[in-house]
Structure P
Amino acid sequence: MTSSSAPLESYVESWRPAPTTQKDPMAPGPAAALSALLDQPEPTAATGGPLPPLWHWLYFLSWPAQSELGPDGHVRDGTFLPPVPDRRRMVAGGRCRITAPLRVGVPAERVSSLASVVPRAGRSGALLFVTTRHEIRQSGRTCLVEEQDIVYRSGTGTGPRGTPAADSVPLPDAEGSWARRTLPDERLLFRFSALTANAHRIHYDAPYCRDVEGYPGLVVHGPLLTLLMLELVRAQETGRRVHSLAYRLRQPVFAGEEVWAIGAPGDEGARLRIATRSQAHHATAEVAFG
């Protein structure tokens with residue numbers, strides 16, 4: 001792709017990708033691997049055990065041929081990748097409704113479709129928000145409906161996009177009754193990339209981050225920050241099931257920054273956030289119990 005001054009929406013005026021269907025045996029291996037990464041007991045020791053919310057991100061993965069990858073590590077052409085020039089991609093947020101927990105070892109089917117395409121103006125230029133909808137079924141029943149918002153921009157980085165934490169800034173105040181500290185380093189980012197088949201270079205190639213994407217360091221995966229927030233719920237609310245959730249990724253976190261997942265529980269759900277020494281709300285989430 002080459003750079004262009006044309007509005008981003010002009011590239012997607014007739015872009016209407018058809019729905020796709022994928023199947024997965026939902027083997028226990030990925031869930032066990034994520035448990036090890038998070039230093040947590042495996043939640044699904046037996047076949048048929050429930051997956052924690054959003055752990056389905058470890059499944060329905062795509063491993064394209066190496067020759068099909070673009071310079072950024074993402075596949076060059078994918079069903080739900082908008083045909084914009086010099087495409088740059090980041091997860092913005094999402095929503096999920098869980099009517100029944102997905103079960104390990106029970107074959108599942110995921111139907112994905114394009115929900116919306118919305119152009120917006122951002123501080124770094126024109127942006128394109130693409131929302132993809134996923135419906136996951138097991139044993140003939142729809143268990144989970146998810147929408148993911150991905151933001152795209154065109155062109156190379158436009159300068160610093162966030163700054164690493166300063167040691168002189170005090171730690172965030174954990175105003176809720178839930179809090180957990182994590183230090184995401186290069187090893188953690190590498191293992192999470194492998195678990196999610198994510199070859200995006202912002203998670204392992206520091207010179208690329210600085211010179212091309214405009215970041216000061218390696219970027220912690222947005223989905224990993226979301227899972228860290230939900231780990232608070234899993235640890236504290238073992239007797240209550242998450243019925244729905246919504247999350248938003250606001251500011252990037254960089255490798256080596258001390259991360260706090262903080263939760264404020266309520267009667268019907270909980271409000272969650274990711275904080276560092278430099279920002280109080282890198283990511284936020286709300287969950288509702290059912």
Structure Q
Amino acid sequence: MKFSLLFFILLTQFLFPQEKYTHEVYFETDQHEVSSTEYNRLMQFLSKIEGLDIERISIYGFTDDRGSDSYNLNLSKRRAESIKTIFSNNEFDESVITNVDGKGEILLKLVKENDIQKIRGLNRKVEIIVQPYDPPREEPVVEKMDVKEILKGPVKAGDKLRLENLLFKTGYAYLMPESVKTLEEIAKVLVERKDIYFTIQGHVCCTQFARDAIDRRTKKRNLSEARAKYIYDYLARKGVEKSRMKYMGMRRKFPLGGDPRFDRRVEILITYAEDPID
């Protein structure tokens with residue numbers, strides 16, 4: 001029975017292979033930095049895969065046939081690492097990047113092309129292989145606080161409210177369409193609660209060493225601050241006095257652990273609240 005089940009699984013994988021997403025980034029001679037053209041191509045690829053439930057990502061670097069074996073191996077590793085850094089800077093979970101390796105040179109004869117210079121250009125590359133879960137995993141069930149109801153009740157300085165229903169697009173400082181209604185409801189409550197002052201704190205996921213992520217729209221490394229300012233500007237437009245609000249980016253200094261998507265968040269820190277009247 002066990003053998004039959006194993007055989008069925010192997011046969012299914014052979015007949016219906018899992019879909020993979022691949023991309024190649026090309027480099028100039030002796031370079032491991034990504035050119036602006038290749039960076040833009042890579043951003044288009046990231047936009048394509050960011051909504052996937054990714055099981056693993058493999059990144060392999062290569063060089064052309066020139067240079068010593070040790071030089072080529074080192075250069076190919078640096079090329080692979082540069083791509084991994086871009087994934088991290090753009091809020092992709094590093095834990096799913098299971099392979100980052102330099103493979104050294106590719107032999108000329110492996111490519112069907114007569115122009116040697118063109119062949120070498122095609123060999124100076126990084127190959128990216130993205131394997132999503134198939135089928136996608138079920139969404140985790142997370143109990144979320146109703147921020148608008150909490151804000152209607154007693155609050156005190158030091159209270160921190162996580163705006164869990166506000167979902168940002170990966171790498172950007174604007175909300176997904178389904179989150180706008182939630183923010184509108186919170187704004188209505190904050191307009192009425194003139195007795196509280198607060199700081200809007202933005203967070204990002206997946207960057208290294210508590211750094212901020214890159215805002216793909218502006219190309220600046222201030223995504224957590226940009227997200228906080230987005231909320232600040234929205235609340236101000238809806239009638240919340242600016243004198244009651246501040247905003248700041250917290251970068252990735254306070255990861256929550258678990259699913260990295262929850263680190264793409266905004267929190268409200270109450271800095272002052274009038275004592276309730278008995």
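Can you say which of P, Q returns -3500 when helix-only ellipticity at 222 nm (-39500 (n - 2.57) for each DSSP H run of 4 or more, over all residues; to 500) is computed? Checking each candidate, the match is P. Here the criterion is Cα Rg over 2.2 N^0.38 Å, for residues 189-228 alone, and among P, Q the highest value is seen for Q. Comparison across structures P, Q (criterion: FRET efficiency 1/(1 + (r/R0)^6) of positions 197 and 221 (r between Cβ atoms, R0 = 25 Å, to 0.05)) gives the highest value for P. Looking across P, Q, the calculation of Rg/Rh (Cα atoms, Kirkwood Rh) that yields 0.95 traces back to P.
In terms of distance in nm of label points 7 Å out along Cα→Cβ at positions 21 and 213, the structure with the greatest value among P, Q is P.
Bear in mind that the values in this text are calculations on the coordinates, not laboratory data. Fair warning: this is a prediction, and the values are worked out from it, not measured in the lab. Cβ atoms are built from the backbone, for glycine too; each structure is taken alone.
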